[in-house]
Structure formats: structure tokens, C-alpha cells
Structure P
Amino acid sequence: MILKKQENLPNKKSSPFVGILLFIVSLILLILTGPLGFLYGILYSLFTKGFRGIGEYLLKIAVSIDQLGNVLMQYLLNALWVKRGGYKFGNRDETISSALGRNKRLGTLTRFGLAIDKILDTLDPNHSLNSIDYYIEPSQEVLDVLAWIHMADNRILCTRSSGKDVYYIPGGKREPGESDTQALSREIKEELQVTLDISSLKFMGIFEARAHGVQPGVMVRMKCYTGGYTGELCPDFEISEMVWLSYSDKNMVAEVDKLIFDFLNKKGYLI
């Protein structure tokens, strides 16, 4: 069974006037109703769950403030904390700590950014790395990609598209409104001319790394599934090559696929 069926929807464009108007309205509502709502929330949490409830309630508020800060201070944080080509702050669905963790893993934090990260680590070890959110909405900096893991004789099926210099695990990007299963089924049908058995698909994991062949600072987030299929594997005309790779061939694939190779090797599936 599929573990997650959430659809990822791109941001909708709106006019500058609407953006300004909605900002003013939301600010007024926050000032007028925020204190009352906060007080009621504290009392409700206290009487229903005790002090544990208050802690949970305040943690949710802290995360929301962190997300607001990621948007509110995005240009300042990008200028002070991130090197050129790093992952950008500003995703409205992500916390500052999550974006900080992505840059730490990429090695794109400035000295200032590293100092902030070190301070956070003293309060909570590996805070930024543990805060990386793999379920944020896709953006220009996060490519939402699905992949089909198909193994045979301890080797994994990979393809190479025309004009590409590395191999990829079969899959691709979703189209607007598509679920995981819909997008993955369509991509595999287009690339390899086989039909995935939807009922057999199992979620394997989410992997993230710097995207290959695009501008610096862009990440690819790959959600992987494994499962059966019907038909005969046959590369489409856009696929130049279909190969079965072993773990020793890891240097022939894209960065995110290398993470998957490591994962499968540790599990004993890829040798």
C-alpha cells in the first residue's frame, strides 16, 4: 500500500494588489484576535492535557513563527548566511532551521551561517540537520521527483536520456494535480513502456541532494517506490540506454541516486 498520497501543488500567481491587501487584512486580524486566541489556547491546552499540552501548543507556535521568519527575512538570510550557489531561504512551507540544515549539508553556509548553526547545535545537537523537512511544497529551489526502484540479481535498473552524461533511476516530475502513483505510473510508461502494478507499490524513502545539470542551489527531492509491473521493459525513443548497475557503478549516476545506491547497499539489496 502507498504510505503517502498527498498531492503537491505549485504556488498560484496573484496580483501585487491582492498580495498587499491580504497582508493588511491578516495583520489586522492577528493584532485584534491573536492575544485572545493565544490565551484561550493556553487555557484549553492546560485543562485538556496539562503542562504537556501547553508545551505541545507552544511548539506548534514556535514552528509557525520559524516559517514566518523564513519568509520575512529571506533576502537578509540569503545575503548573510548563504554562499553563492547555496540553497535559498524563503519557502513559506519551511522553517529557518530546515533551510539552514540543507545548506550545512551542501557546505554552502558562510562563516556567519556556520556560527549560527554552531549556536543552535549547543542548544540541540545536530539541530539544523534534524530539522530538514522533506515534505515541504515544491519550489524553484526544490524539484519534486518520483522514482521506481527495480532490482534484479542485486543490480538496479537505470536509464540515460538523450544528451545526458549520467544515468538516472527511472521516474520523473509530477504534473499539476497528479498523485504519487499517477505521476510515477505515467513516467514509467513513457520511459520504459511497461505498466506498474499500483496495488504492489511500496514506499521506500525520500532522498535529497543537489540537482544535476541545473543552476547551483537547486535541490532534487526524490520519493522512491518499489513494486511490480506488467509488460516487457523497452526504452522509449527519449531513452538512449537502459542498463543494470551494481554498487561499484555508483560514480556513473546523479548525486541523489548515489544516496539511494548507498541506502540499498546497506540494506544488502545492491552489491
Structure Q
Amino acid sequence: MPLYRPLFGLLLLPTLALADLPRFEPEPEQHAQVQQQGERYVLQQPDGTRLELDIPEGNEVEAPSFYVEDYDFDGHLDLAIRVPVGMVNSVYHLYLYRPAERRFELLQLPPELSERANCSQLSELQPNLDERALYSHCRSGPRWYHDAYRFDDAGVPWLYKTLQVNHAYDPDAPVFFPLFEKTLDPQGRIIASRALDDDDQPRTWTVPNARLYLHQRPDATSRTKAYLIEGDVCEVLDQQGDWLLIRYASRKGPLERWVSLGEAYGL
């Protein structure tokens, strides 16, 4: 693990001395340092070159904040620049270290990623080492949304998780789940889904009737012989109209099947 020199700045005011700006080693014996020149900031890179840093546009009253962390999980420290935007949001520019060149590179999200993500720009970044995923959070209206990115072997990001709103609201449906976290593969295909509440916790549903048959697909012709009974608690994975995809912890292991809300509530 590379050595991190303890000269890391968080909120940096324009009058701070040079020593208060981040100085760190992205890999052993390779030094990098942020320096201020008037209203500009430059990065002294390990290869000896000086890179003028692109500061995000945001609140002009506050100076940018600098953070040093391994954001792409390659074992090398990177540099993030944060600027507040509005009341609660912020925007980040992220410079990833490329050890082969001993230089930093500004991360540019491909347009196809920005179009699919909730946050069009990187915001409120939180690396999750357990998932090896970089989470970006932004607030719209009353709630926070998130996207998570993973990086391939070449350091290119791809959308790993995103929060989606279920717009197919049916006022006649007995239950409705508005938020789903979707997990994707590197090709952009959805490989998992789960309903979340406003605190980003998995939502459950309890079987309301004596016997509820399980289905292979969200249609009546795919009914199986298996069933749940009243009081069984299931995790909600997806909703299509009056059909729920649920996961039930059976004695033989997790069971994922569809159930009919019409059958559950006698509609």
C-alpha cells in the first residue's frame, strides 16, 4: 500500500500556505503536491511535470476542498477536488493516478454513463472497499439518489449500481414500491434488483392470505405447486404492475419467484 504523507487539506482557503495543500506519495518514493498560484491550482506530478488542475464550477464563495484517497481501488492514491453547489449538493473532479506514466489523469465519465446515472456529475464521493465501488450521491427534491461505479483493468469506469424510480404507479394497486436499486454488469445489463426505502434499506412484504402460489414468470400460466402462507416475510426485488418478484428464505435456501397481488388480496 502506498505511503500517504499526512499533509492533507480539507477545506482550503486562498490565503493558506503552500504546506497546507496536499503532499502525498501515490506510490512509494513518487511525490505529488498541490500548489496554488494566485487563483489557480497546479499539481506537481511524480514525473516532474506540472498539471494545471481543472476546478469544478460551483459556489464561488468557498474555495475548493482537496481529498487524497484510492478512488479506483488500484492500490494508488488519487486526488479529488470538491466544490459546493447549491444548498446540499457538490461537484467533484477526480484525478486518477496512472503508474505507468507517473502522472495523474482527469476522469471523464462517458456520455452514456452520465445519461443513465442519477447524478450527471460526480458528487459526494464515497469509496466502498468491500464492493470495490465508488459511490456518487446527489439530492433532488426530498431525497438522495446514488450511483456506483466500478473500474475495469484499464481504469475505465462502468455503472455498477443505480437507483431507479418506478413510475408505473397504479392507484388501484394494493401495494406499490417506488424505488429500486439496480445492479448492472459491465455491458450495462441489469443482473439484480431490490426495492429500497427512503433510508436505502431493503423493503419487505408480508403475505396477507392463507395460501399464495409462486410463479416462474409474472403471468398466471406459470404457476408452480409451491406456495407461501400468511405471515411469510419476503424481500421485494421487482414490481411489474400487480406482480411482485420476491425472495423468500426457505429451508432449502433463498427462493426467487413471482407472486400475484391480485391473488394475495383477492382482487
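Each value in this text was obtained by applying a stated rule to the coordinates, not by laboratory testing. Please read all numbers here as calculations on a predicted model, not as lab measurements. Cβ atoms are built from the backbone, for glycine too; each structure is taken alone.
Structure notes:
- Once mean count of other Cβ atoms within 10 Å over residues 34-41 is evaluated on every structure in P, Q, the highest one turns out to be Q.
- For relative contact order in percent (Cα under 8 Å, 6 or more apart) computed as 9, the structure of P, Q it came from: Q
- If FRET efficiency 1/(1 + (r/R0)^6) of positions 98 and 170 (r between Cβ atoms, R0 = 41 Å, to 0.05) is computed and equals 0.25, the structure in P, Q: Q
- Among P, Q, structure where distance in nm of label points 7 Å out along Cα→Cβ at positions 58 and 154 as derived comes to 5.4: P
- Identity of the structure behind 48, 19, 14 (criterion: semi-axes √(5λ) of the Cα gyration tensor in Å, calculated), options P, Q: Q
- Structure from which -14000 was derived, helix-only ellipticity at 222 nm (-39500 (n - 2.57) for each DSSP H run of 4 or more, over all residues; to 500), options P, Q: P
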